[in-house]
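Take a look at the structures below.
What follows is calculated from the coordinates using simple rules that are stated; it is not laboratory data. Keep in mind it's a predicted model, so treat the numbers as computed, not measured. Cβ atoms are built from the backbone, for glycine too; each structure is taken alone.
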Structure I
Amino acid sequence: MPPLLSKSKYLYGIQCPKLLWMFIHEPEKFPKVDEVTQHRFDEGHLVGELAKKVFPSGIDIKTDDFNENLKKSKELLAKRKPLFEAAFKNETIYARADILFPVNQNQWDVIEVKSSTKPKELHIHDLAFQKYCYEQAGLKINKCFLMHINGEYVRQGDINPKELFTQQDVDELVNEASKDIKDKIKTMLDIISAEKMPGGKICDECKGPGSCPLPDECWSFLPENNVFNLYRGGKKGLELFQSGVYSIKDIPVSFNLSANQVIQKRCEQTGKPYIDKKGIKGFMDSLEFPLYFLDFETYNTAIPLYDGLSPYQQIPFQFSLHISDSIDSEPIHNSFLAEGDKDPRLDFLSALKKVTGKKGSIIVYNQSFEKRIMNELGRAFPKNEGWINSLTGQFVDLLAPFQKFYYYDSKQQGSASLKKVLPALTGRSYADLEIADGDSASLQYLYITHGATDGTEPSEKEIVDIRQNLERYCGLDTEGMVDILKVLNVMVGR
């Protein structure tokens, strides 16, 4: 039996020939799906089910049996109604359509449903493969559409699927991506049949080890501080790699680096951190006491949970606040973690208002995010807008001295994020926490508040444990900022 190329395999081949070969011959090397990825899959399924409601006369081909699905799909074409999950194949290719929509007695539109708010390049390749497959199976395809989330939709009452989605004609893009598809499919079928993984250089489409699900296959020999860790390096990493330069410390003097990248290279060569005392002192002098160290956590969902929300709108549900009257004083800690399954935003604002003053610097890390969330809250609840504007006017961004390279240590690996700066500067880390990143915090909160997407409800013990873990995680963010500021203060001899 000849190998069968499905659209998921085709998309692996578009990304990387080696990835396609590994998926077929050594699938056990692929990492298990983590909770963040699984949540994205689950949301995609919910979005797909809602999209079907836009076509109330549609027929859902509800079977996971491969041959039965093919048989039913062929039979139901005669009904000339929208078909959900219809599948078709020829000798070597196979695809299953989210929606096939009848245009007339002879033609069909292909509608691919995505949970994103705009088209992506892989979506176009996905549709190109589908169109080619269906035409090879004997269907006449009129046009290809992407049906994706309407980012401007605002929920009011029950979800209105016709307003939640927008349908975009991408037929010209699909036709462009289809020009050499026959040759691509032949190449991929050869890869699938090959006994050995394709060799050769890293393909031009590669975006580096950070975007690969199997980084060890091509990148295991890279040093810890490699050229892909260049701060805001863009395409420089791949350019250096392809020229045979792997370590930051080995970048030639003739290669064009930014001022911050030069500092990064110097730190890697000397093994010592870079300290700009004048820059740090200027930052410290800008602070006004008392100091409020603020961090909050948010979640977002493709399908808005409450009235007044848009898809993927960030909803704050927790904050940690440490207050210091001086650099050396023991900070006072305040925290908030929403309870119940109602919209947490007003309770969040009320709790924050009680523990912040009109004077003093409110220290956050990456203020563009915090300001955006607070400004959205101001628009959603106009009575609080004046106070919110005053509050954000007190914000000071602790990211700034690290983003400007007033301090840099090679342990940061080219990052100015809190997760990298904290251990590099203080030795503290998130490694021992049950919840150690923002994505996990969001998902765990969603689970104890709204249950799992499969209907599973948390136990009382789970709720208690997860709430404690959320408090520890968010608390470390602001404790960490307190410690970072103390270290910076010592650096300038205060």
Structure II
Amino acid sequence: MSGKYKPQYPRVAQLKTAEQFGQHLEKEGIQLGFDSELVAGESSPFGKAHTLRSGRTIGNAMCILPMEGWDGTEDGRPTDLTKRRWKNFALSGAKLLWGCEAVAVRHEGRANPNQLLLNEDTFSEFVDLFDLVQTTHQEHFGETSDLVVGLQLTHSGRFCKPNDKKHMEPRILYPHPVLNKKFGLSEDYPLMTDEEIDSIIADYIKAAVLAQKAGFHFVDIKHCHGYLGHEFLSAYDREGKYGGSFENRTRFLRDIVSGIRAAAPGLEIGVRLSIFDWVPFQKGLEEKGVPALGSPYRYAFGGSEKGIGEDFEESSTFLNVLKELDIELLCTTAGSPYYNPHIQRPALFPPSDGYLPPEDPLHGVARQIAATAQLKKAFPEFYVVGSAYSYLQEWLPNVGQEVLKTGKADSIGFGRMVLSYPDMPADILSGQGLKRGKICRTFSDCTTAPRNGMISGCFPLDPFYKSMPEYDQLKTLKGE
């Protein structure tokens, strides 16, 4: 996307008072509650602790969401860049670290050649990562008994790039009418066999056992953003035991969970779920996003057959499965960064391979908050972490406080926001105010860089990354 792009919607940074923010929401018809005044310290909704059914305590209502790393070694080990990021998560002040980042369970399931990989060979590195998190948090906050640290386990399915940063090696469950064409796959591109899926399930179980031995308190069985777990949920056309019926489409999750329960007793299990999805979008007039396919569209789990809109019937049925599996930790998200990012991570500035937002991104924030609230109300037994708050920028604390106070979610998830501002949760709790110069403005460089074969980091705002040669490469790439 050219550096000359002028946003068509007001920048959040321009909405400097609660009155201006509220007036903008009203003008745009955006249903988004927020508190004008913030509460700090022990009385803050952000400071509320929660004790899980297992007896483990989460010390506050702030969570660091998992992100995909592009800076590990080729054999899946963390580098100094990886460790720096994990250390920042530990000093953030959040008491729930949801996986820190996506970790592949086998090499061919990696989303990039530098994604972390958990197996017997790399196990000791994960012991060190967990110890780093514990030690760092102890040094800054003097307490780790109320810190809950998970590991997100993943297989990237349709979006695998295990050997080359620019060469996809998809493993797919069914031919998709838009995504096959979008990523250059023929209609007869080979599908995963049931036997291959069986072996992947075994890898998830092995990885969970290793995660528990390394010290992690829970594992997330990732079911979001178009990756393998998520694609199972829309495998309506797939034949065999992993497709078609709802029972078959959830067999992947159920078999992994039962295997973990047997092999790693006591290990908590969470699920990060795209609770709704839409049809893929593509560039239309003036590079704005438009649906890539008309209705009816049948591959949006939790979505309307029109392709746009939500239908939570199957999402609710899925949450009933989680209840039956005695899973308490649920992290909500939506859609996919690969084909409809404006509903998944709302932003004013798209990545280089994206499209301009077809709506004020605050609509996307409000949509996810409302969807999460609806499911939380229907399923109060889950400890629910919400996502999509980064675009709120200065107003994240005000909206997040209202969400927590009114029970729309139990915890506020911090994603790319903490790449530029790792101690934002601690600053919110202290009541000392936010550091405006560190607030993420959703320039999407943390996505544009890896999509073009570079490491991911906050190049505009983190001095550490701003001093790297990749910073100038990005500016050139964006035409700045």
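One table, with the values for the structure above:
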| item | result |
| --- | --- |
| For -13000 (helix-only ellipticity at 222 nm (-39500 (n - 2.57) for each DSSP H run of 4 or more, over all residues; to 500), calculated) the corresponding structure among I, II | I |
| Test item: distance in nm of label points 7 Å out along Cα→Cβ at positions 194 and 266 calculated as 3.7, pick one of I, II | II |
| Identity of the structure behind 26, 16, 5 (criterion: semi-axes √(5λ) of the Cα gyration tensor in Å, for residues 34-81 alone, calculated), options I, II | I |
| Value 13, calculated as relative contact order in percent (Cα under 8 Å, 6 or more apart), assigned to which of I, II | I |
| Of the structures I, II, the one that 2.9 was derived from, the read-out being distance in nm of label points 7 Å out along Cα→Cβ at positions 282 and 370 | II |
| Distance in nm of label points 7 Å out along Cα→Cβ at positions 18 and 202 - structure with the largest value, from I, II | II |
| Value 46, 32, 19, calculated as semi-axes √(5λ) of the Cα gyration tensor in Å, assigned to which of I, II | I |
| Computed 0.35 for FRET efficiency 1/(1 + (r/R0)^6) of positions 314 and 426 (r between Cβ atoms, R0 = 25 Å, to 0.05) - originating structure among I, II | I |
| Comparison of I, II by FRET efficiency 1/(1 + (r/R0)^6) of positions 146 and 330 (r between Cβ atoms, R0 = 25 Å, to 0.05) - largest value held by | II |
| Among I, II, structure where Kirkwood radius over Cα pairs in Å, for residues 242-393 alone as derived comes to 18.9 | I |
